[in-house]
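Input: structures, listed below.
Please treat every number below as a calculation from the coordinates, not as lab data. What you see is a predicted model, and the numbers here were worked out from it, not measured in a lab. Cβ atoms are built from the backbone, for glycine too; each structure is taken alone.
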Structure P
Amino acid sequence: MRIARFTTGEGAAFGVVEGDPDGDTAAALTVRTIDGHPFAPFQVVGEPVPLSSVRLLSPVLPSKVVAVGRNYAEHAQEMGVEASLDEPPIIFLKPSTSVVGPGDRVQYPVGISSDVHYEGELAVVIARLCREVPRERVSDVVLGFTCANDVTARDLQKTEKQWGRAKGFDTFCPLGPWVTTDLDPGDLAVTTTVNGELRQAGRTSQMMRGVAELVAHVSEAMTLLPGDVILTGTPAGVGPLSVGDEVSVTVEGIGTLTNMVVARG
């Protein structure tokens, strides 16, 4: 099932996307409104509406985005460090105000940063309030998965010696296009293109720590709420963005998240 959050211009609603995004034309895809929200049992109540006639929003509005650094060994190496399973995962937070949806603009903070990078990732969406989740029960608290771009002001990350501001600018966490619920995250292709040129190509099987381990580790420290998001790390191939670029993150079995880069007004 693919669960989207969308608007027709009269408020936001959750809905179920029907059709095959991989096989059908865009015109053949439809969305039907659900009664309530996807974090509890729900019914589909709306008539099919062409997906092309609605505006997709970020699929969830998380209270927090918990991100994992250097979870792909080759990415750690390209950043000049060696990742080790003997050390705990690197965890950091992106504010809820950094979240935008598919088609929204990533605002380049010109005059503050001159080296903004893309980082395509698989994102985990939490289904219910949980804490101290054992690995064997992680699937019980996961709603599904979506695409993410952990946009980073790399120069600020390096000079400020911490990651909160470098990764926390408004619009620095695009999510979407929807949440796919029936998906095995163990070995999915993750790719990023900029202006149609392939820049990243990895697989989730290359992650040093898988989804179950990451959710269990994060939930040892903090309570996770419905709609919270965990970013699982980015494969090798990160690089700079420029104003005017179109950046797309694709995760196998989910879809493609596309955003334009504009100068921050």
Structure Q
Amino acid sequence: MTKIGILGAAGRMGRAIAEAAGALGVDVAGGIGRQGAVIGPHDDAGSLAKVSDVLIDFSTPAALTAHLAAARETGTPIVVGTTGLRPEDHVAIDEAARSVGIIQAANTSLGINLLCHLVEEAAARLGPDWDIEVLEMHHRHKLDAPSGTALLLAAAAAEGRGSTIEALSRFDRIGAPPHAREAGTIGYASLRGGSVAGDHQLILATDGERIELGHRAENRGIFAKGAVKAALWLAGQPTGRYTMADVLGL
């Protein structure tokens, strides 16, 4: 049976992953948090990696380097679900993927990743006269805006249009002078309040009609379940960098 090691086990996602693994009948080798052991006797990433068939990391960007090093040293594949990654973090992931299998995902929900596929298809088939807007809402404690998932959806739309998120994104329309909408660009709206786990909607609008493609997360369990499924898939793959689309066979 595949044994999963959880990095960031003391956090909300770490606890949810342990619960999801139990519900799916998957063995948890152990888990560590900022202060060391949370599940089992392992007090650092290296010792946990040695007894795990695959690691799941939902910790912090600051901890990523050490976690990738532990994965490389032991040859243990790793699912990286940590958000807020910097460009240099992605370079480190690329380098580590030469030695071990890695899935890096801003969102591990199977539904969201299927939605990205649908968004890319829609954007590819509809012209620039269809405006694209991304609307997202999260709980009051979320720090980043737009959310990583909003950017994931926008990146899928940009890919469908043969461009990049950097080229098409427009983040600020507030203030003087007035900001008219530029044809072909992608706009964002971020809402924060209450305990919302995550609502995302990508809107394609043209004269006389619009298409709304959306996803609503009712609890964090969907991300944990997707992360466990991704880990089980990754455990059987060769060295390389993968995405959730690979897990879904898209």
Requested in this report: Using helix-only ellipticity at 222 nm (-39500 (n - 2.57) for each DSSP H run of 4 or more, over all residues; to 500) as the calculated read-out, with -2500 as its value, let me know the right label among P, Q.
Outcome: P
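Check the numbers for FRET efficiency 1/(1 + (r/R0)^6) of positions 44 and 132 (r between Cβ atoms, R0 = 35 Å, to 0.05) across P, Q and tell me which is largest. Don't skip to the end; give the middle numbers.
On the way: P: 0.55; Q: 0.20.
With respect to FRET efficiency 1/(1 + (r/R0)^6) of positions 44 and 132 (r between Cβ atoms, R0 = 35 Å, to 0.05), the highest-scoring structure among P, Q is P.
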Query raised in the report: semi-axes √(5λ) of the Cα gyration tensor in Å, for residues 148-187 alone was computed and gave 28, 12, 6; which structure, P, Q, did it come from?
Result: P
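For volume of the Cα convex hull per residue in Å³, the calculated result is 135, so let me know which of P, Q that is.
Working: P: 123; Q: 135.
So the calculation was done on Q.
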Query raised in the report: The value 3, 13, 23, 21, 17, 12, 6, 3, 2, 0 for P(r) over Cα pairs in 5 Å bins from 0, in percent, for residues 28-123 alone was derived from one model only; which of P, Q is it?
Result: Q
